[in-house]
Structure I
Amino acid sequence: MLGIVTRNAYCQFLLSSQTNYTLTYFADHTTQFSHDAPTRYLRNDRITSKQIWQQSKKDIVLSPNGFIIFDDSVLDKNHSRQIELVYKQYSGNEHRVINGIGLINCVYVNSDTGEFWVIDYRIYDPKTDGKDKHQHVAEMLQGCFEKCLVGELEFKGVLMDTWYATTKLMLLIHRSGHLFYCPIQKNRKVSQSVGAEKYKYQPADSLDWSIEELDFGKRVHVNEFPAGFELKMFRIVAKNGDTELVVTNDESSLDTEAVQTMCGYRWKVEQFHREVKQVTGIEACQCRKARAQKNHIGCALLVWQFLKRRAKECFTTVYALKQGLLDNYMTNELKSPSIRFTA
């Protein structure tokens, strides 16, 4: 009698497969399940972000110097026309607008060790829930604050890119008692007339900087913030010459180098996006229904968490673990080829 595909069985498939993650490929390589069993599983399970957090709790190493980072990634469905959850979105990877599923992620980074874990996520689907990406981030932020109150989470500050550096989100972070370090658009209106009765605004990239301000930042009022609410702004120049303007509510004696180091942790979320796409097949599901897509994405995140845990235990990387699955195959094929070459 053929069995029923379970969550563990599907996750094992995503873990074991190297390049092909279709349900047909799964069914063709097992005698345990019927061909339609994987499809039934994806349509009937219900993986949520809470289950991702329950797994992360087992592994996460908290630090008072930790950061939570928010960013989104577009799962490429550019050749799809019938899949639910697919919207036209700008892909930073493709540098253009594509058809894809928007995945908004919350990643925790331990800045003492450099380790990182995904602790929450949302799927962008405004036609169903009416929420934009900023609302999803606000929800996840609130969830992080609640975890802090019960001792499940600890972090120093919040990092985001310019898309999420809105007045509403920055004020939400500030009122929670946490710090933020956010790059702003170069044309964002700011005022140097701190403490004046009336602010005189100008584009952020048009400000003049003294040598001292380049080293230790300058106080500004950002347009749309409450009167008297001042931030410190830093001008960070990358090695390639690109300039980034970062604002923070951190009142400590920061210098530009320290802010640049903290903002550098944002790269961890990009590392997460790259890893989860390359080792789990998170973009590969061809199912049309939203529920199936959501369950596939949830399973892919569970597989990434598992690989991350095993990689730490084995002092290696998720890539080495994934590719290492082929080692026995190559050893056996070179010893006794199933297809022997002859000239």
Structure II
Amino acid sequence: MKRLSLLPALAALPMLALAASACGGGDDALVVYSGRSQSLVEPLLNQFAEDTGIDIKVRYGETAELAATILEEGGNSPADVFFAQDAGALGALAKEGRLVQLPEDILGMVPARFRSDDGQWIGVSGRARVVVYNTENVSRDELPDSIMGFTDPKWRGRIGWAPTNGSFQSFVTALRLTEGDDAARAWLEGIKANDPAEFPGNLPAVEAVADGEIDVAFVNHYYLFQVRNERGDVSAENYFLPGGGAGSLINVAGAGILNTADREDDARRFIEYLLSGDAQTYFAEKTFEYPLVEGVPVDERLVSLSQIESPDIDLSDLDDLEGTLELLRDTGVVP
């Protein structure tokens, strides 16, 4: 499998510059490149600055594009920390030698499967791939045991997906890792033959399921909770696929310290903060994600991480985004 090529994302760099924002500080501030959206994590990062007294400057953008920026900037990158939306981009930077080894006391805060094998990045919150389904139109017994089952023609016109979404593309990468490229191609072609409704992201797909416009959608687990938070109870539930396939992938948002960091001590404090009880509770209660540090309560409506039959893969190996994009284009799933 080819290594991730991030350079095609460089065309978007001028847009990234417009997304930069500061939480105080000047040239001596801790610089964080955040692939997590500003609306989602800015309150948490502001709280870090207030609690620690560390000035922080944040540049927001898409995770893959920020990783490409770091590679292009090389030794001149101002970034101290990369706070990524998914593990694949962190794995790509680690393989390019751009991240440093994290201390054992930090690495030991989360289970081994949610950090890199070489200790160069660590997950701070988790998200599970699910099939969200309309409970008025579909019974749980109708749902297949594998994501592969949705290629059955009986699902024609009933499916929603977001093929340009980064989390969907990470899932396809996991499918390639677990089943092989031929099987991933067959799945994409099978779903495409079932005339799926296409959405720009997970949230509108879940809203369409809740409204009964489609019966199922392939999404991350927390979007249903966002819809419920806004609308109250809706006619939709998450289905966690059994069997340990890519359809039950658990991916993470995570962080790593750049090997060119000027403020490495503050960068470590930043990562420790993301793993603190307050921050982990923020992820559980505000973003409806899975906290990864033991002892932090999970939303009681969620299936526990230990109950999810997720595939046994090294999350760093989700770095082959370019290979996945090539497959998506070749099958006509994306332009």
Structure III
Amino acid sequence: MDKRYFSEKVAEWYGENKRNLPWRATKDPYKIWLSEIILQQTRVNQGLPYYERFVLRFPTVKSLAQADEQEVLRLWQGLGYYTRARNLHKCAKEVLRRYNETFPKTYSDLIKLPGIGDYTAAAIASISNGEPVAVVDGNVFRVLSRVYGIDDDITSLQSKKKFSRLANSLICHASPDVHNQAVMEFGALWCTPKLPKCVGCPLQSGCVAYQKNLQHLLPVKTKSKKPKKRYFYYFVFKKGNTILMKKRAHKDIWHGLFDFFLVEKTKVTRPEKIIAEHTQLKKWSKKAKTIQVSPLYKHVLTHQIIQAKFVMISVQGIDMLKEKEGLKFFPAKKVNDLPKPVLISRFLEDYPF
């Protein structure tokens, strides 16, 4: 397909079909950056309210940089991939340090910032600054692989470079912002993974996948490994209207978020057996007034499946836990303000205290 024809047709389609989204009504690189980070591995309808809350709470990069990390994580709660939130905060601080509160617009400056890769730098630079650098995300891979009949595995580095070269050769230098957003939107709404709208597609006449009936085979992507199964047993100590929690400090999922005293097992285990075999839990459970075990909670992450049970233990006093395990009793109001994994929030909604 002719490169100019491709760009013109996709831009024309975009003008007629694009969604009305707030980050498309601005050239502010800070707000565009916020939207791009939030929408990484997140659907638009899920990310939109988060974007609106972040812009309202942190209208400038300075306000975000000066915020406490816990507040940023709390506002991010529910989006997952919390490294994005920590990098968001880290990047804001770096912008403040390097650029005196002015969010950079050029690809060369953006790519140096933490949490900003090729795709995000290209998106910000093209939309806010009119720089002709092409974005290449999942939607772009799909559109280009089908239209041009490319059967290279998109998970390989060599293949990614090939797609990047093609995308940059296609970009319209007169309006790179429209071109980039058009290709991404076309992939999101029209050239979809399972049911592409080939009938009436503006690129149909030159699309290799349509001509050879390859839509279901392209793009080629190596299947990822099966997710790892993990078995979490949370011991939830309650004292009056307070509950014992701790901040996750080790390098694992949910780093920096708050949860309860945790025992992880390699297989399904009875909570009574865990208590009997755990010296401290055995000692602490002797102070229990009541013990209640929740049903199984299943929490699915990209590469992990968490199966969790919560063992609720009402006690009169176990102050020894505070220093020994880094735990602290929090009242209900404070718990609500703490950044927590969705799994913990689900439990607290089911078992308020």
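Laboratory data are not the source of any read-out in this text; all were calculated from the coordinates shown. Quick caveat, the model's predicted, so the values are computed rather than measured. Cβ atoms are built from the backbone, for glycine too; each structure is taken alone.
Miscellaneous remarks
- With mean count of other Cβ atoms within 10 Å over residues 57-64 derived as 22.5, matching label from I, II, III: II
- Parent structure of the calculated result 1.00, given that FRET efficiency 1/(1 + (r/R0)^6) of positions 129 and 249 (r between Cβ atoms, R0 = 25 Å, to 0.05) is the read-out and I, II, III the choices: II
- Structure from which -0.27, -0.69 was derived, log10 I(q)/I(0) by the Debye sum over Cα atoms at q = 0.07, 0.11 Å⁻¹, options I, II, III: II
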